1. I have 17.1 for mean count of other Cβ atoms within 10 Å over residues 33-40, calculated from one of the structures I, II. Which structure is it?
2. Determine which structure produced the value 3.9 for distance in nm of label points 7 Å out along Cα→Cβ at positions 41 and 121, calculated from the coordinates; the candidates are I, II.
3. With distance in nm of label points 7 Å out along Cα→Cβ at positions 57 and 81 derived from the coordinates and found to be 1.3, which of I, II does the value describe?
4. Looking at structures I, II, which one was mean count of other Cβ atoms within 10 Å over residues 89-96 calculated from, given that it came out as 15.5?
5. For the read-out Cα extents along the principal axes in Å, a value of 44, 35, 31 was computed from one structure; give its label from I, II.
Structure I
Amino acid sequence: MPTREEALALLRKYNESESLIIHGLTVEAVMRHAARKRGEDEEKWAVIGLVHDIDYEKYPEQHCLKAREILEGEGWPEDYIHGVCSHGWGLCCDEEPREFMEKYLYACDELTGLIYATCLMRPGRSVLDLEVKSVKKKWKTKGFAAGVDRDLVLKGAGMIGLELEDLIQECIDGMKEAAGAIGLKGEI
């Protein structure tokens, strides 16, 4: 099984953009938190979250397709590869999320971007004191973080049986655990 250190090195090999690295770290933290909450394999969930966009910087037009090629070339197990690729289901690939972990990644990926942007707009620039209602307010402003596909987030939340507010809270809680590493410790 790939380790976190191997996954991070591989992510950095294919991505120079600090924002993509931070996004990977953010999704990693959320996935780790979600796995722990459910008694699942934290390392597996976290590693898949960390590298889910491994191919995005170099191959945006082949996102998730190149990821499969890269991870197969590294000898990663098929369940990890499918976990990574299925987050692009219906957008850039045909690999449907089957396992709960894959559905969770599908649901939280875009949402973490909206939460991150919400934090940056706050005076303290921190996730540590962020409340769901603040994210919901930004959610309703369609021009805010316009690249976040809100319908996809809602679809993902439905796939895992969570209300949007509960998914937002879980994402916030996961991001709090990595606040320093993802630049959202802020001024608190």
Structure II
Amino acid sequence: MTESYMPSREEAFELLKEYTKTEGLIKHALAVEGVMRYFASKFGEDPEKWGIIGLIHDLDYEKWPDEHCKKTKEILENKNWPDDYIRAVISHGYGICTDVEPVHKMEKILYATDELTGLINASALVRPSRSIMDMKPKSVKKKWKDKSFAAGVDRSIIENGAKMLEMDLNELIAETIEAMKTVADDIGLKGNI
């Protein structure tokens, strides 16, 4: 592997579009990218790197859901992506489809916020404004308790992620909402405010 090779955001987005055609999955990738960039800035890390990892984290999900994370590893290795990018992407499937545990803060953020972006997105879409711009954490917490709402969202992963980060769950929700506001236009959550 060439250590000096660093994928660009443009390359990552082209790669995402090559393997992902569903609009909802592309919006999810953009949401997670925005969240990763936000947290990278907050923690004094590299927003470009964190954003790219967020953008391609579900690269294989549409085509190979039963081989999630495994196919992404293969694709990225074949393209000579840096090992730490590959490891971060794979670690978001910890306990679900991989045994690669999130260790770096970047990996923990991806793990903790991936499912959470889905819950926040669903919560925003049922609001009268259909917007994230006026959303408060209590709206998400209200929906959190209703297990039939966004039933595909594994709340235990979000809770485990918050523990890994040593963050209060409410704080994680609040920060993730703020992060998603930065990409509200791109993910269709600007609404009618």
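FYI, it's all coordinate maths here, none of it is from the lab. Everything numeric here is computed off the predicted structure, so don't read it as measured data. Cβ atoms are built from the backbone, for glycine too; each structure is taken alone.
1. Working: I: 17.1; II: 25.1.
The structure behind it is I.
2. The read-out comes from structure I.
3. On the way: I: 2.3; II: 1.3.
Comparing all candidates, it corresponds to II.
4. Numbers: I: 15.5; II: 21.5.
Label of the originating structure: I.
5. Values: I: 44, 35, 31; II: 49, 35, 32.
Computing Cα extents along the principal axes in Å on every structure in I, II gives 44, 35, 31 only for I.
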